[in-house]
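Bear in mind these aren't lab numbers, they're just calculated from the coordinates by the rules spelled out. Remember, it's a predicted structure, so these values are computed and weren't measured experimentally. Cβ atoms are built from the backbone, for glycine too; each structure is taken alone.
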Structure I
Amino acid sequence: MSILPKTASHSKTRGKVVLIPFPFEDFSTRKVRPALCLSEPMGIFEHVIVAFISSKISNQLEETELEIKPTEVEWVQTGLIVPSVLKLQKMVSLPKNLILRELGIFPNNKMEDIEEKIKMIFRIR
C-alpha cells in the first residue's frame, strides 16, 4: 500500500525528476535544482510535493537520504548527469507550474525505497 498521495491526473507526475526553482532554507531566494516529484498535483493550485536532489554527496549519508549512482542500471532513466543524493529531509510543496523541465523518471523499485524512508521520517507503520 502506497503512502504517497495519488490523485487523478492527465500525465503522471509522481516519480518524475524535474528542474524547479527550489527555495533556500530561509526562503529568501531560490535556485534551479533537480527534484523528485513525490506526489501527483493536488488541490486547485495543483501543488506537488518534491524532494531536493543534490550533487554534493557526503561520506556519511543521513537515514533520510538515498544515493543515486551512475553504476545502477536505472541511472539513465533519471536524466541526472552526475552522481547525486535525494534528500528527503528537504521536501516542499510547490505549484506544478513551477516545474521548468522534466529530466527523467525514478524507477518503481527506487520509489518503494523512498516510501520506506518517508514512513520512517513520519513514523508511519
Structure II
Amino acid sequence: MKESIDWFMIALKKYAVFEGRARKKEYWYFILIYLLTLIPLSIIDFFTGTMNEALGLGFISATYMLLMLCPTLAVTCRRLHDMGKNGWWQLLNLVPLIGFFTILFFTVQDSQPADNEYGEGYIRHNAIPRIN
C-alpha cells in the first residue's frame, strides 16, 4: 500500500505539470487512490443527505472531484505522452463511452521505452523516482 501512496503523491506533486511523461504505475496508482477516496466520500454524501440524485453526485464528492480535476488531467496528459501521444487526446473523454474506452485503451498500453518528443525513456525497473 505504501508504494501506491508514493506513486499517488508523485502524481499529486506534479498537479499542474502537463509536460514530460508518466509511467504506467504513476498513472494507475493515482487513479486507484483517487477512486478509493471518492467511493467513501460518495457514501458519506449519501448518508448525510448531500447527494443530488439527479446528478448522482454529492457536495463532498463533487468538491473532491473538482479539486482533483487538474491533477487528473495532468497525469493523464503525461501518461499519453509516455506512449508518444499528444495530451489533447483527452478531449475524447467528452464523447460518451467511445472517449472513455479509447483513453482506457491508450493508458493500459506499454510505455515507449525509447526517448520521444515528450521526454526521456524509462529503464524498465520498479524503482520509484525521487521526489524533489
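Some observations on this one:
- Looking across I, II, the calculation of helix-only ellipticity at 222 nm (-39500 (n - 2.57) for each DSSP H run of 4 or more, over all residues; to 500) that yields -4500 traces back to I.
- Source structure (of I, II) for FRET efficiency 1/(1 + (r/R0)^6) of positions 61 and 109 (r between Cβ atoms, R0 = 25 Å, to 0.05), computed value 0.25: II
- Test item: mean count of other Cβ atoms within 10 Å over residues 13-20 calculated as 21.1, pick one of I, II: I
- Of the structures I, II, the one that 16.0, 51 was derived from, the read-out being Rg and Dmax of the Cα atoms in Å: II
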